[in-house]
Structure P
Amino acid sequence: MYVKIMSASVLGVEGRFIEVEVDICSGLPQVNVVGLPDSAVRESIERVRSAIQNGGMKFPMDRVTINLAPADLRKQGSAFDLAIAAGILCSSGQVESSRLEDTLFIGELSLNGTVRSVPGVLPMTELARKAGIKRIIVPQAAVAEARLIHGIEVIGITSLAEWIDGFSEKNGSQERAGSVDTPDSTGWPASAFEGELDLADVIGQTQGKRALLIAAAGMHNLLFVGPPGTGKTMLCRRLPTIMPPLDDEEALTVTKIFSVCGKLGGAKSGLIRRRTFRAPHHTISSAGLIGGGSGPSPGEVTLAHHGILFLDEMPEFSRVCLEALRQPLEDREVTIGRARGVCRFPARFMLAASMNPCPCGFAGGSAEDRPCTCSLSAITRYRARMSGPLADRMDLQVELPRQLARPASDSGLTSAQARERVNEASARQKARYARHGLSWNSELQGPLLKKYTAMASDAEMLLQQVYSQLGLSFRAHDRILKMSRTIADLAGREKIRAEDVAEAVSYRCLDKTAEAAV
């Protein structure tokens with residue numbers, strides 16, 4: 001008897017339907033799984049066999065053929081266990097197949113029949129909802145995650161026996177996502193940041209705080225350069241506390257990414273509303289940073305989607321990893337090709353980084369500072385670890401000098417105050433670019449850049465003068481223009497003034513260093 005059961009897998013960060021076709025006919029007892037299964041899928045037969053028998057049912061002693069369609073797509077993982085078990089039980093006549101219409105099965109089986117959760121439940125549930133499937137059966141541990149998608153019936157089961165016994169009539173576990181208390185999916189309130197890192201913790205470094213405000217307001221890439229202990233890392237780690245929460249579409253996308261990577265943690269707090277902050281160690285591989293593997297799977301740049309990727313001591317990262325960042329920074333997505341297909345992962349992130357001016361960290365200091373012990377060649381090699389094209393992509397390049405004395409008074413700018421200013425600037429940008437599908441000034445390019453960066457005549461003259469004197473590239477010119485647009489937004493102005501351009505230019509310390517070297 002032939003039966004078809006609907007299941008799903010994940011390709012990239014999106015769900016993909018998989019049809020589990022089961023046919024049982026007379027013949028020598030054997031089970032064949034076809035459709036490009038990997039080891040985890042082939043081993044599912046032993047898990048399914050034990051789960052069915054321990055659930056009080058019989059595993060058929062006939063010829064069983066299981067096809068996973070489409071047959072040309074490699075199947076990975078254990079998410080098909082529940083669908084395969086349901087197909088075998090229906091094909092052998094032990095369960096009515098009519099109960100499985102418009103139903104999607106997702107789950108891994110243990111030997112005793114317990115249903116375990118699998119990564120990627122959220123994008124698979126979203127796929128089912130969009131396709132008009134009425135209900136989805138998932139492990140009980142993944143119910144909260146699946147119910148983040150409204151408009152589809154979510155049924156959670158703890159074991160195969162529970163499903164076999166007729167869960168819908170006996171224990172009333174069928175509940176629509178809208179009829180139960182679903183996890184909170186509203187935005188993060190201001191109180192969510194209380195008791196956490198605060199911008200007021202950083203003493204002094206007024207210019208660094210101002211640069212942080214501009215970077216957060218326009219989603220600009222940021223690089224702090226300075227000796228050890230000047231607050232570079234402290235400032236960068238406070239970026240999430242001054243940025244606006246994710247909107248509905250952004251929150252769903254980010255939550256799906258964490259679901260695919262198995263990092264959602266049960267989705268007990270609803271959709272992820274706070275912008276993520278990823279800080280990988282400098283020993284990370286290029287596959288871990290960008291994404292890859294035989295799968296392939298997302299990397300840190302995708303986990304930082306709509307958030308911040310922080311590279312502490314940036315020159316310590318391998319040259320391969322750093323150069324691999326250039327394409328995602330421009331295209332805002334990662335394309336990974338393998339022999340069997342191409343996966344695209346979103347990578348719309350802010351790159352925040354820190355570095356010392358030399359290996360010992362004290363080059364360029366004043367007479368009161370600790371003297372630098374590095375040779376000129378050592379300093380040149382150290383700075384060459386970050387190539388010119390990558391440095392060109394860092395919008396704000398800010399020098400943080402060592403503070404010789406603790407300031408008698410401080411600006412006292414708190415994260416709440418900074419977040420309020422950033423929210424106002426962000427609202428202006430979203431309203432301005434609503435027709436173009438953009439959210440930030442850093443995303444402007446081509447005709448839109450020219451259209452929305454109207455400048456006063458003195459501002460145009462100043463930018464042209466700086467472009468000629470510093471020998472800037474067109475990319476650096478445009479990034480200064482985008483920063484000027486953000487500075488004007490923070491001031492509540494539509495037209496860019498000369499002082500906005502002058503401030504933006506002051507945050508290009510690497511360009512000035514290169515010009516001085518010439």
Structure Q
Amino acid sequence: MVLVVDDTPTKLYILSSWLRRSGHEVVQATGGLEALAKVRELRPDLVVLDVRLPDISGYEVCEQIKADKATSSIPVIQISGAAITPADRAQGLERGADAYLAEPVEPDEFAATVEATLRYYRARQRAERMAERLAALTQVSLAMNSSDTFEGLLTTAVEGAARILGRHAGVLALPPDGRTRRFDALPSESVAVARSAAPDTLLRLSAMSLGNTAGTEVFTIPRGDWTKLMPDAEPLGDVSAMICRTKLGRPPVYLGVDAVPPLDADEFNVLRQLGQALALSVDALRAYAEEHAIALTLQRSLLPARIPETPGLSISWRYQPAVDNIEVGGDFYEVLRLGDQVLIAIGDVQGHSLLAATVMAELRHALRASLIGTVDLGASMALLNNVLRRYHPGMTATVCLILIAPETGEMEVANAGHIPPLIVGDGEVRYHDLGNLLLGVAEETYRVDRLALPEGGSVLMFTDGLVEDRDKLLDESLEIVRQLAEVVEDDLELFCDRLIKQFGAREDDVALVAFRREAPGTGSA
């Protein structure tokens with residue numbers, strides 16, 4: 001659409017006729033203010049503007065068009081039969097005109113100038129549109145990379161595709177759980193919608209283009225074929241699709257949009273890039289999920305498979321891995337029957353790594369070995385300290401050991417730098433005294449404290465992952481635990497659940513053990 005602005009009817013007619021013969025749609029204005037109103041309303045592709053107008057000059061009209069961000073890219077050709085000096089032309093160009101013609105103008109020269117100006121305008125439009133799309137593509141890619149769930153990743157991708165390309169978009173992928181996920185989104189809506197998909201849909205889509213190879217294919221699916229794949233879909237016509245498989249043996253990822261009107265080369269390029277970014281993000285999240293599952297399996301394999309039956313004691317325990325850490329940690333717990341006594345231990349080896357987990361396992365086995373024969377908590381703790389200093393210099397660990405005789409309630413406590421056990425009994429809830437130096441630092445003689453746990457009394461042992469927060473003092477969190485323990489449910493499982501729920505997902509692993517001295521003849525595993 002071309003807007004022609006001139007207050008001379010003959011000139012307005014001639015210029016409009018030349019433009020129409022060249023195939024352009026023409027709208028007209030006879031004054032500067034009318035022209036500005038039509039530019040804002042119609043957003044024409046080009047303005048042909050007389051310099052001398054009855055209300056405001058063409059120079060001022062051009063300046064206002066170029067000053068408005070919404071219309072600044074619209075090209076303006078100024079034309080005049082009176083202002084024809086070099087100074088007039090210079091003023092017109094300096095005040096925003098893209099071309100300046102002096103009358104009389106030949107039809108061929110006018111047509112050529114119009115086409116050249118429009119060619120530049122369309123190239124600029126395309127470049128600006130592509131720059132906007134690439135900026136949006138970058139934002140969507142960053143959002144996909146930060147997604148921590150497959151649902152979040154796929155909804156981000158399909159909403160981004162719909163928004164960037166302005167078309168109905170759909171996505172399919174296969175997470176590690178083996179259940180195909182499908183979402184679609186409309187450009188006018190901000191929330192993706194989950195859809196059902198047959199288990200073999202991705203394989204059928206891949207067979208249409210990529211086969212079993214790795215790589216990326218962009219292709220068009222006829223509307224009839226698409227409705228056979230997706231009976232609930234209602235495409236406007238054909239569907240332009242991207243299938244990407246990053247490596248052989250991995251399931252492909254699909255991203256597609258309605259192909260009405262047909263995508264141009266730039267749009268196909270955006271679809272390809274967005275689809276490839278999605279495939280890489282899916283692979284990364286799949287690898288994270290698989291590594292996290294392996295880490296948890298390894299971690300749990302290093303912890304006790306079961307807690308032995310302990311007559312006279314009710315025992316509950318928890319192990320909660322860090323929410324965002326795929327590496328195994330060094331938190332552990334142990335419960336051992338030693339004749340009429342029960343040893344309960346909790347500890348934490350520094351760091352999150354395979355080394356931390358293996359050192360944790362070594363300490364657990366060393367502790368078990370130290371208890372064969374004479375049971376001496378001080379000697380056991382010294383042995384653990386020596387094992388760590390000799391075989392893993394530079395590493396440290398905290399450990400707390402409790403030896404209890406359920407029948408009498410007699411209890412021994414040895415603590416190497418660990419959070420003191422919380423003792424509930426005789427109407428009070430208190431942390432036991434601080435212990436000795438943590439393991440692995442220096443030679444140490446470990447003190448063994450002796451006390452009695454009354455019948456019905458409880459003890460809570462936990463690692464620092466439960467209570468450490470970046471924005472809260474440790475003493476504040478310890479006091480929260482102490483207050484929570486003022487009421488301990490009859491079922492210790494409920495008590496442990498309440499503790500875990502209070503502190504929520506943690507940045508560090510959490511291990512805890514709670515036990516209660518019951519009446520003689522009772523207990524639990």
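Key figures
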| quantity | calculated |
| --- | --- |
| helix-only ellipticity at 222 nm (-39500 (n - 2.57) for each DSSP H run of 4 or more, over all residues; to 500) from the coordinates reads -10000; which among P, Q | P |
| Distance in nm of label points 7 Å out along Cα→Cβ at positions 226 and 322 - highest-scoring structure of P, Q | Q |
| When FRET efficiency 1/(1 + (r/R0)^6) of positions 442 and 490 (r between Cβ atoms, R0 = 41 Å, to 0.05) is computed for each of P, Q, the largest belongs to | P |
| If relative contact order in percent (Cα under 8 Å, 6 or more apart) is computed and equals 10, the structure in P, Q | Q |
| Which entry (P, Q) yields the derived value 18, 27, 24, 17, 11, 2 for P(r) over Cα pairs in 20 Å bins from 0, in percent | Q |
| Parent structure of the calculated result 2.4, given that distance in nm of label points 7 Å out along Cα→Cβ at positions 34 and 98 is the read-out and P, Q the choices | Q |
| Parent structure of the calculated result 6.4, given that distance in nm of label points 7 Å out along Cα→Cβ at positions 2 and 354 is the read-out and P, Q the choices | P |
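Computed from the coordinates by the stated procedures, all read-outs in this text should not be read as laboratory data. Just so we're clear, the structure is a prediction, and the values are computed from it rather than from any experiment. Cβ atoms are built from the backbone, for glycine too; each structure is taken alone.
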